[in-house]
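The following blocks contain the structures, represented as structure tokens.
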Structure I
Amino acid sequence: MTTLRRENGNSPGLLQKTIWLGQAALFRGGTRLLALIPTPFIPAVGNALGRFCFLLLASRRRVALAGIMESLPSLPPGSDPQRIARGCFVNLGTSFIENCKLYQGMDRMLHQVKIEGLEHYLSAKEMGKGVIFITGHCGNWELVALTFGFRHDPFVVMVREQKNPYLTLCIEAMRTRYGNSLIYKKTAIREMMKLFRKNGVTGMLIDQAVMPSEGYLIDFLGRPAWTTSMPVLMARKCGVALLPAFIIREGDGHRIVIHPQVEFPSDDMSDESLARDTATLTRYVDDFVRSYPEQWYWVHRRWKSREKTGQSDSALRTKR
């Protein structure tokens, strides 16, 4: 349960509470308003919203364009950074409106998502040691957990707690509407261990930059990026099955593709072995971005931990 206390243990003052309540009210009102958009109009409105944000959010636009420009050697020949960046914003704008409708209880969209490779999930589930969907910020990634929790098995989603506790409560209510549950990052490892003992299901977004102490430097789109080793460690320690799964936007619809379980050649816990298997998982995200560059989250500074170190690539490759 979210509590109205700051990290230093002090309760927030009246002014802070008022600001938080106002933010939460705007969020609730805004999502309800956007949820009223008729489904056939979502693509057009999402396109307009995305293009507007592309023009308005200059700093995020620069981050996206810089990431695309530096990744061009790994993208399809003839890739246009401006087109990919605009497409990224349009995908995010459309996804936001879709999620507003879903979070307000309009579940028709969940019935229409196509799922390929469900047999891989059912096979992994039979092992009885839990399942982790390995994915990234691809397409409308929120739909993976929502669809699965609604149509198959409850899905446990790992999230970050908001600074505004009232906003956290709003998001909790939305994300648990279709039978899913949440765990927060600060207690994630302990809660996931419990989850896997019950043969539960969760997902991990492995395309965010992490600190060097949390993973390994892995090639992603031709450049080294610090990547979490958590899924590999969980597979080693708990025997949990790892299933790469991605959602692809196709016209006005969506398709989830579940790949076969990734099985590693050994249980070796050395840095070399863990880094190798982390790279194996990363290649699935890499392949998605190469195939659907406009559907990846370019506005995130994927290589930022590397940039902060100020060290050469050759030096970084040797570090955990």
Structure II
Amino acid sequence: MNLLHSPVLLYRVIEGLNIIPDGTYVDCTFGRGGHSINILKKIGKNGKLIAIDKDREAETFAREKFQNDNRFFFEKDNFSNIDSIIKKYNGENKVNGILLDLGVSSPQLDNPSRGFSFNKEGPIDMRMDTENKMTALLWLKKADVDEISKVLKKYGEEKYAYKIAIQIKNSIENNQLKTTLDLSRTIYNCYPKSKIRKKNPATKSFQAIRIFINKELQELEKILDDCLDLIEKGGRIVVISFHSLEDRIVKNFIKKHSQRKNLISKLPIFNINEDFILKKIKVPLKATEEEIKNNMRARSARIRVAERV
């Protein structure tokens, strides 16, 4: 199969899932099937793979490429609805592994018409699910300076958030904000020249707007909590994240459910009766130089793995 992009951290994902032939697995962020096809290679004829993606283009690709594989099931939906999706295809049975490859997929990023890239001209859209009505531009027009500034600061950790928010609203009022390159230039002009280095100044703001429009962090928190009741004992959850906000949520989630809490603050006296739900599986967090060479998207990727106990 000629896949459209190289899946990030492929070897570690497959190893991290610890796949058993008759197991049931969920690829919550199908994209273009890079991880899915390799999971299917590992499971047997009685195994099952449930793939989820809210992108209509991903759905079309999945149904065309995997239509003859009766082990494969696809659902166009938000992965935060994983509970009902698993029940639809697996009844009340739990699954053996769940994969989350967070953020925007390579095909989405590479397609200018989707509006995710600050380097390519397209509409200011940024919707992962194009059936949602609220585009990034509609929100920017609707929101005031304070709301835009808060989003840029919260989800992009943008130092110049307020200044950028003012300039965005000025550009809208002057009818000068129509494309992604317009937005990118507006952000660029807010940065002091001494602060502009290799990283494009628009990176953080585009990230923040995209995360907000698609409610990415809220969906991540929900699915992590749901996974605790959906994974069989011995099953794994594997998460690939691409920025610190996502990774921090995943890290704290695993820590919360896998470590004993001190009964007395700052003293190593633990509650030995405390039940643990997860076991942290130690893996190299970052991609190797070779992986980055083969796929530049892996440069910012972080992987975390936990096992249900």
Task: FRET efficiency 1/(1 + (r/R0)^6) of positions 14 and 62 (r between Cβ atoms, R0 = 35 Å, to 0.05) - highest-scoring structure of I, II - done: II
Open item on the list: Quick check on the output: 20.0, 57 is Rg and Dmax of the Cα atoms in Å, derived from one of I, II. Which one produced it?
Closed with: I
TODO: Out of I, II, choose the structure whose coordinates give relative contact order in percent (Cα under 8 Å, 6 or more apart) equal to 23 when calculated.
DONE: I
TODO: Given a value of -12000 for helix-only ellipticity at 222 nm (-39500 (n - 2.57) for each DSSP H run of 4 or more, over all residues; to 500), point me to the structure among I, II it was derived from.
DONE: II
- [ ] Can you spot which of I, II the value 0.30 was calculated from, given it is FRET efficiency 1/(1 + (r/R0)^6) of positions 38 and 70 (r between Cβ atoms, R0 = 35 Å, to 0.05)?
- [x] I
- [ ] Could you tell me which structure in I, II was used to calculate FRET efficiency 1/(1 + (r/R0)^6) of positions 78 and 150 (r between Cβ atoms, R0 = 25 Å, to 0.05) as 0.05?
- [x] I
Task: At a computed 13.4 (mean count of other Cβ atoms within 10 Å over residues 86-93), which of I, II - done: II
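Just so you know, all these numbers are worked out from the coordinates, no wet-lab data involved. None of the values given here were measured: they were computed from a predicted structure. Cβ atoms are built from the backbone, for glycine too; each structure is taken alone.
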